[in-house]
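Values in this text are rule-based calculations from the coordinates and carry no lab data. Keep in mind that what you see is a predicted model, and the values were worked out from it rather than measured. Cβ atoms are built from the backbone, for glycine too; each structure is taken alone.
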Structure I
Amino acid sequence: RTLYKKLNELQGDCFDDKYDLGKLNTKVYNEIDKIAEDFMLDDTVELFGQKYDSIIKEIKDRQTSNGNYGLPSKFPTFNKYFQYEKNELVVYRAKRKMGKSCLLMNECIHKLQNNCAVAYLDSEMSDRNFTERALANLSGVPVYKIKNGSYTPSEEQLINEAGSFLKQSKLCHMYDPNWTFDKIYTCCKTLQYKMGLDFLIFDYMKSGEVDSDRQYNSLGNFTNFLKNNISGGLNIPVATACQSNRKGDVADSFKIEQFCSTEIVLRQKTQDEIETDGEDCGNYAATILLNRNGSQMDEDDYIDLLFDGKTTTISEAKKQHEKKELPI
């Protein structure tokens, strides 16, 4: 009876021409979920000891024979610090044009190769842009050749094989330069029902606000939304990115750090660092700036990566640099 009454109420909202469609979708999902919770949950409050065994079972059920407890990163050394877990948000930070979207796409493809269902909600790349880069990544054929058609017959075969993989993978890529919280939530909720969503990538958090105070709050609210409403509310791992200024700072960094689970700074190495570390240690560096789910990293330390812009590929370097001890 409660469901019948609520559906009648929602039907009235559907006939209201002034009702925003995104907000209506969110309301429908929330109201139906609330009814389910009201009738499926009882009022008992358990002591910790009563639920301890079920918690331990959940911990053990997450463990795998190869040592994973979440979705592993493409980059092996990252996995020593964190993995992509349900209810957790990983944020990558970098200056403009320094590989944020490329890294997120590399993680996306890695998850697809491990048979995960991935939603890539994009505010940067259209379907065409994303496809060109993904094909380059998978085939090893430079992006410019895919764009202008100057590839050889053997390269074309590699591109076709990459395309076949993408067509068969469980991927949903959606481009919208003006994502709202309602749109994001509705997309994720729908994809949970449609394909059993395993991983969300949002590329990337930014604010359209000109006023610095409003921008400060905007990015913090965005982080809170992705962490608590999406990752926590829908029980899925989420990865996103934000852009830092020329000094490496981010508006509302305090709130971002308050709500995210792990924050990683991605940067290009200096020429001195490349020469000191050696070519086998790559040309990019990633520092785990904040981590609530594992080991901590010193601010001056980093993980060595290799960035290849021609094929939009980021991989872990052949070697990790030797950390130099400071003299006492």
Structure II
Amino acid sequence: MGKITIKDVAREAGVSISTVSNALNGVDVLNPETKSHVLKVAERLNYVPNLNGKLLKSGQTKMLGFFTTSVSGPYFYKLVESMSRECDRLGYGLNVFVTKDKQVIMSNILGRRVDGVIIYEELRIDEQDIVAMEKDKIKAVFLDRVYQSDTMGSVIFDSYVAGYEATKYLIGLGHKKIAYISGVDTMFDSNQRRDGYLAALREYQLPLDDDYILQGYFEEEGTYSAVKSFLHLHPAKLPDAFLAGNDVSAIGCIHALKSHGFEVPQDVSVVGFDDIDIAQYFSPPLSTVRNQIARQGILAINHLVRMIKKKEHGVSQKLAGELIIRGSSHVKMDRSDFLT
């Protein structure tokens, strides 16, 4: 048998096509018995409504789209979970598009496959793309940049201030040689945290050393390799502390230090970002900047839906981080001080 159509449901239920349509769409013009009968017939026949037809009629898909180049790692797990739950609460579905192909991204956005979009795309969406989205009145929330217009907003972390405060904390512990482990050069948060780190070093008149900026790509393995390479190439330049672009990088850094016989925090302090679930259970427990990841996802969905419903214009929201002090950072002292 071919695909069940609305005509088949109407014929089986002994009602008109419009009656089936009203029952499936919840239009309050039918008596409860008729509606219940139609829905039972539709379920028995495994009828699936034509979403394209519903879209043409209503102009809405009741779906939101999240466009990103990756969903791996603790940050994305928590972000997508929080967005999905909020979508469900508000009566929307969430489609996740993982691609580095800008043509695929823009065709899905401008093709209105979804009612609104959330974007975390490592700046692959450029100004020209945004102009095209503005022209088509696409509703969007960016997580990868500061942006605000009538139909678009953003929800970001205040990564510059967080990078500055985390570095200032390490300086306050007596550390003067502080290295930064960056993520991806095109990513907003990585660059903002690095700029905050550099601003703190300048303010306290500490030397800026290009060798002390490593690239770990926000990955444990990438950071592990970067730190090991640094220790091999610069054995006399061991930093007092590492500020890692995220907690996964901090963990990779600690593993690399330990593989060279260094202890954390006895020899080197390490601080990360995000406060992922494992941070407090790691050995040593990880000092980190707690980012409001779940709140970022909830606010992004809420803002997007309110723009779709024309209840508000786009705004830029910035979420503050919170420095969490645990066992991976300590006042600078000689190793012998730990043994006495």
Structure III
Amino acid sequence: MKKLNLEKPFLNFDELEKNYQINKNFIKPNFTNIIVIGVGGSSQGSKAISSFLNEERIVYFDHLSSPLIMNTLENFDLKSTAFLFISKSGKTSEVLTIFDFLCEYCDSKLSIRDNFFVITDKNESSLEDLAKHKNISILHCDSEIGGRFSIFGLNSLIPSFYFETNRVHKFFEGARSTLTHIDKLVVKAERMHELVSSGKVINLNLVYGNHLTEIVNWKKQLFAESLGKNGNGFMPITVEMPKEQHSLLQLMMDGPQNIFYDLFSSNPSKPNLINITLQNHKTATHEALLSKKFEVEETIIDEEDLLQLGQFFVEQMIIVMQMANINDIDPFSQNEVEIQKNFLN
């Protein structure tokens, strides 16, 4: 097995923070709302951070639901809204579709040159060409960092910290601190590899708290897309609790024994009847799973604790890298997704 290589641009936190400080005002600081148009790794990191901070002024068009998009547009003051298009490749079908739609929809309602912004890799692409044609500001992100590993990149930080630029340093503090306990993460990766090798090929991520859901969705993409190669990997699933216990708990307790579990929760900063009951449900489910001798890992990220959040993101990336190392696969590629794109084209 090769030695784990940590000399990666997405782990160079000094350079990444410096780059953010240089470019943090790419979107002028006079907007009251931001609509982020992006899918997958280009925008999921930003969405995870924004959701964790309960930031309602940032909305994500990471879907092709016309009713949802129209409802947002009809209820926003468009002139005070920044539209940020993010696609590292500059070729993402969903982003280009919404770009065309919004150009037409907003043409008479605002200044596209002043309200539209693009973040993409520095290469020739449809998105770059369209932005240049309409004199839209373009910011190039690091093309050496893949989307799902770009949680500390400009595409993630510029939108998610737009309203709170002063808080980003704490996020990087958490990231840096994680590099001091790599050995523990290697052990975790090896244990997870043993679980998957023993036939545990479904990973249920039980989420207690809506502000954590998009963090787990980021983790889902990281593990699925990085490790699902050559017959390797496992199926990570996001499960919103306690809602889903009313549909899944029976199967979890007495169904196929090919599942391992991750529990996610926060210690509430202001305890009340609702979040205390949520915690009670989490504790009861945890104890029930342990009573059946199931494999359960618990993660607690305190509300709005950006240091802990930064630690978590780095931990997950290193665990993925080590699991890929064990299986001798490249965690940074996703060649098979091109099959669907070829049929789409």
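Tabulated results
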item	result
For semi-axes √(5λ) of the Cα gyration tensor in Å, for residues 219-274 alone computed as 16, 13, 9, the structure of I, II, III it came from	II
Structures I, II, III, by FRET efficiency 1/(1 + (r/R0)^6) of positions 11 and 163 (r between Cβ atoms, R0 = 35 Å, to 0.05): label with the highest value	III
Winner on percent of Cα pairs over 28 Å apart once structures I, II, III are ranked, highest first	II
